[in-house]
Structures are given as structure tokens and as C-alpha cells.
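*Asks:* Listed below are the structures to be examined.
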Structure 1
Amino acid sequence: MAILFSLITVLSACGAGSQTTGAGQKKVQTITVGTGTQFPNICFIDEKGDLTGYDVELIKELDKRLPHYKFTFKTMEFSNLLVSLGQHKVDIVAHQMEKSKEREKKFLFNKVAYNHFPLKITVLQNNDTIRGIEDLKGKRVITSATSNGALVLKKWNEDNGRPFEIAYEGQGANETANQLKSGRADATISTPFAVDFQNKTSAIKEKTVGHVLSNAKVYFMFNKNEQTLSEDIDKALQEIIDDGTLKRLSLKWLGDDYSKEQY
């Protein structure tokens, strides 16, 4: 009986080690990623009704390389992303987020940038009077209130005597382009890849003008207590950069290699 009991104990121990939740196995942690649905080529709903885009497909690639995490998406308006992160309704924000002093006070950014975000003044394609930000004196420039572009415009305006008015878009579909077309706004601020998407999908055609106003790097955002998650993502992200996967994603979704600076 003693021998039989010992044998059963050994077999039981061996069985426990083979289970996915046994010793030496990491428990799979579900990570909720907050993102949007209206950022062309970045995070949007395609013609099949699927959430896709550069940021979305990059998260899916991270999911493949980090088996002890399971990444799921939660979509919302851009203005609600940081509120949801602060309330721990999401664990990560993936929406081309740049660093700022205000954001860094409240949240954690990972260390490895996954994109560069070249912002330029944008006008209607037939506008030949505005060739850059210097031509905006007395003009009305529209942007999203919580966007990276709003921060760039506000700083430039303050540093240069506030030559133009900054207005903020509402929630209507293609609101910024419609304001440009109607003449309620003279210009906006955008990236070449967003303008390319606009021109392919809308009758309202735009163009970028002037020099790059901001070539900021973009990162994922976390709550301050998510240091381990941030470090794990950085390790996988560096592999994605080194093996050329990030460049391929950028070429596919953005039309150029925005894993490096654009001029």
C-alpha cells in the first residue's frame, strides 16, 4: 500500500506539471486595448465592418509574440480614451499618442516608439494662397480638441503672437473636411497618410503644404502601475522593428516607412 500511494503521488505531480496553469506556466492575462474607429489607416472600420489599421494590426502582431497576454479591443471616441485609461476601463491606449508633460504626469509611456507622426498644414487641393503655417494670419484653423495637432497649433500660435484662430471640430462625419469645403475653416493640420486616405475615400480633396511642424514619435500609453506590461511590449516591439515587420505594416497602411522620421 505504501508503494502504491507513493506511485500515485508521483503520477499526480507529473500530471500537474503538464497543465497550462501548472508550475512554470504563466497565466494568460487579458489586456484591453482602447482605440478609435475614425482615424484613417490607423484604427478604422473597413468595408467588411472589421476594425483594422496600422495600430490595430500592430497590436495583433504583439498578441502573436506575447503568448502570456491576450489582447482585446475596446473602441470609443478619441476624447474618451484617456478618461477610460485613468478609470482602468482599458489597460492600453493605441491611437498614435505623442508624449506631453501633462500626459506623462498621469500616465506611463513605453520606451520604444512605433511610429513617427509628421504633421503639416492641410488645405483644400485648389487652395493656392496658403503654402504653410506662415500664411495663416487672420485665418481659422480647425482641429480635434484633444489631438496631437491641437497641441502643435496651440504652441506655435502662442510662440508667434496668436496670428490665427484655432477652432475645434464637432462629432459629425468628415467634419473637418466639410468645414474646409464650406469656407468655415481655412486650414487644418494633418499627416500625409491621412490626407491620402481622405482623397481616396471622399469627394473633398486636400493637400499638405509647407514644412513638417512636428515629427514626434508615438507610443502606447498605460497606467503608472503597468511597468511590466510596458517592458514586455517594448521587448516584442523591438523584435518587430528589427525583423522588418513594422516597416512592412507602415508601407501597407500608411504608404511610406513612418517607422523612421519624415521630412
Structure 2
Amino acid sequence: MNHISWESEVGAGERFRFGDNWARFLELLDEERVERAMHSLTDMLGMGGLEGRTFLDVGSGSGLFSLAAGRLGADVISFDYDPQSVACTAELKRRFCPNDDRWRVERGSALDPEYLARLGKFDIVYSWGVLHHTGAMWPALANVADAVGPKGHLFIAIYNDQGRASRFWTGVKRAYVRSPGPVKWAILLASFVRLWGPTVIRDTLRARPMGSWKNYLQQGGRGMDPWRDVVDWVGGYPFEVARPEEILDFYRDRGFQLERMKTCGGGLGCNEFVFVRI
């Protein structure tokens, strides 16, 4: 894997610095968020715990879900392409479980099949909201499938294809990563109004101003933060999308069976899938 390519992509305005956003999210991380993340894993996977299982976190970001998997009993390997995301995951490990030899943090790429092959096979391969940011989503989707062991589970989340709306947001994201700081803030604030404006107005009319914002942690269920999610959404480039049926067909052809799916109702956001290798 060519580590220099990340720096060149960022410098050329072709990639968002995801790790910068995750570093700020770590300032907010507490036990409640960890518990929410743990619950979201067990809920989607349909498992009470992960004892005795191996867990690969592809694109670990902040490291929150690697930590959650470890707390649930799994042996964890985390990797990310973004060096600051790797640093965030390592910092989370240092902060919460510095002596845990069942959790390994590395730098790697979902587009590097040789790297993935060296890691081996896993009971659970997890990649939430990551593979559509690689710049080559379909090869990445194929590569992570190869890391799933016999009767293992693949838990992914991929941005929903909204047609024209997805093309609009692709343009916004491209403009954001290529713009200087002041213009970035203008794009971010305009996008915030578009994303949150109707909800803020609705909450105000219901006499609960900013209620959805304040209850985001409880409503979202994944331990995330609303502002950091806005920044991640607006800046998240490269950006690709897929319809649910495209993902289903892709993995069916590779020997997987759908175990659970949660869609975003055809709107903006990610569709979540849990597949099992048959």
C-alpha cells in the first residue's frame, strides 16, 4: 500500500481529512456513547455478546466501534487509511484499555487485497459508512467480503443512492474539500441550514426548540454527535452511493445471505446490511 497517496490526495483536494473530525469527536466521548455503540452492534448482529469471536473494523475512524466490540468480548483488529484516524483509534485504546493485547490497531487500506489477506479471516467484518469513501467502492466491497470467514458475518453501511440529490451532494463535497478555510465554513453553514433547518423549525413550532439536536444521542443510537456528523457528511469525499438492491445482488453473487437490513427510507443517509457467509 502506498501511504504517500493519502497525503497527495488531500493536497490535491481529492480527499477529506476524516481524522481531523474524529479527533474532535474524541473530546466528547464518554461511557454513555460507548454503551450506545455496544448496543447498536449487538442489536444489528442479533448477538448478546461477541465472546470468542474475531472482529475486523475496516475504517475504524475514532475507534469507538472497535472499543465497543472489545468490550463485548471480541478479539479486534482495527485499521484505517487516514493516519489521523489511526492515531484516534490508538488514542482511544490507550485511554480505555492500554494493556488489552486482544486489540490491535494498524494503518491499512480496504483497497489493498494483499494487506487484507495477511490479516486472515474473521467471524465479523464491520465497516460502517466507510467503503463509499474509498474512491473505488465496488472493489472495496469485494475485498472486505474476502475477509469474512466460514459462516461469518459482514456488517456494512453504504450511502443510499438518491439519484439527483446524490449528484448534488457529490458536488457540494467536492467543492468543500477543494476550497480554502473561509469558503469551507460558508459551505458547511449553508449545508447545515439545508440539513437541519426543517427539523429546527418543526421543533420550535412544537415548543421544543432544538429538541432533536439535544436528543440526537438517544435517537441516533450509535453514540455519535450531531455536529461532527454534519461535518463528516458535508466533507465526506470521495463519495459513492448504491441502491439497496445493488448491494443485495452483489453479495448474493459472492455467497452471502442477507440476515438483516435497515434502510434510510429512500432518503439521505446510509442503508445498513448484515450478511452471513453461506
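*Asks:* The value 32, 15, 11 for semi-axes √(5λ) of the Cα gyration tensor in Å, for residues 103-190 alone was derived from one model only; which of 1, 2 is it?
*Replies:* Of the options listed, only 2 reproduces it.
*Asks:* Sticking with this one: When helix-only ellipticity at 222 nm (-39500 (n - 2.57) for each DSSP H run of 4 or more, over all residues; to 500) is calculated, the result is -11000; to which of the structures 1, 2 does this value belong?
*Replies:* 1
*Asks:* If you don't mind, there's one more thing I want to ask. Identify the structure, out of 1, 2, from whose coordinates relative contact order in percent (Cα under 8 Å, 6 or more apart) was calculated to give 22.
*Replies:* Here the read-out was taken from 2.
*Asks:* Distance in nm of label points 7 Å out along Cα→Cβ at positions 135 and 151 computed as 2.8: which structure among 1, 2?
*Replies:* Structure of origin is 1.
*Asks:* If you don't mind, there's one more thing I want to ask. Who wins on distance in nm of label points 7 Å out along Cα→Cβ at positions 39 and 55 among 1, 2, i.e. which is largest?
*Replies:* For this comparison of distance in nm of label points 7 Å out along Cα→Cβ at positions 39 and 55, the top structure is 2.
*Asks:* Right, another one. If you work out distance in nm of label points 7 Å out along Cα→Cβ at positions 31 and 247 for 1, 2, which one comes out largest?
*Replies:* When distance in nm of label points 7 Å out along Cα→Cβ at positions 31 and 247 is computed for each of 1, 2, structure 2 gives the biggest number.
*Asks:* Any idea which of 1, 2 comes out highest on distance in nm of label points 7 Å out along Cα→Cβ at positions 47 and 183?
*Replies:* 2
*Asks:* To continue, here is another question. Can you rank 1, 2 by Cα Rg over 2.2 N^0.38 Å and just name the one with the largest value?
*Replies:* 1
Readers should treat all values here as calculations from the given coordinates under stated rules, not as data from a laboratory. Just so you know, these numbers come straight off a predicted model, no measurement behind them. Cβ atoms are built from the backbone, for glycine too; each structure is taken alone.
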